[in-house]
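Q: What follows is a set of structures to go through.
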Structure 1
């Protein structure tokens, strides 16, 4: 699997691509968390889940990015707002271009989920067709 650091000018677009799996890595602590962000059908809301079992690739819903592009907890959130994974996503979302963090994708298009093979597509996190869809 190809992984790549997402450049600053593509981070927000990738995360809001509609079908993104992204890893936030702290350069201060070297800790990382992987999240799946999926766009809701027909509304401008994105559901955020955290990977809690890497072996079985199980994710747990933690909150959503609402239509105002704010990350919030909801009544269906499976983790507390005090959980490290919730706080890490919240901080990362609000500080996308912070120097103390890297954002990685796993080699799949942030919009359609297909494997990326072209070097420019890997760099951006979107395939050649999906990069032009807004």
Structure 2
């Protein structure tokens, strides 16, 4: 029997604001325990974005994460500005991050160490990230 009235449930969900209440990641003990919010949650969010390779995990949207894998073997003159652009792009998807600036680069033995400042609604944070080239 075919129903006379067909109902199609379809709704696009739009996240207006990211939550700051999240699980607490303990980077020293390598476990997740309890909850955190505000400044610590913001630091965790940035850490997760910068350590998630974009397009590699089905659980994340294509807007989440950063692309570093394809930089391996590229000339340093291409890599340095590209790392900056990709970090800025990845972090700007989070509406709690106002701006990213003060990039500094150091190249040692095939690894680019970059330091930058993330200006967020919870304050300014300095981050470091190493990228294999």
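Q: When Cα extents along the principal axes in Å is calculated, the result is 70, 35, 29; to which of the structures 1, 2 does this value belong?
A: 2
Q: For helix-only ellipticity at 222 nm (-39500 (n - 2.57) for each DSSP H run of 4 or more, over all residues; to 500), the calculated result is -7500, so let me know which of 1, 2 that is.
A: Computing helix-only ellipticity at 222 nm (-39500 (n - 2.57) for each DSSP H run of 4 or more, over all residues; to 500) on every structure in 1, 2 gives -7500 only for 2.
Q: OK, next. Comparing relative contact order in percent (Cα under 8 Å, 6 or more apart) across 1, 2, which structure shows the greatest value?
A: Biggest value here belongs to 1.
Taken together, the values in this text are just the output of simple stated rules run on the coordinates, not laboratory data. Model, not experiment: these values are computed from the prediction.
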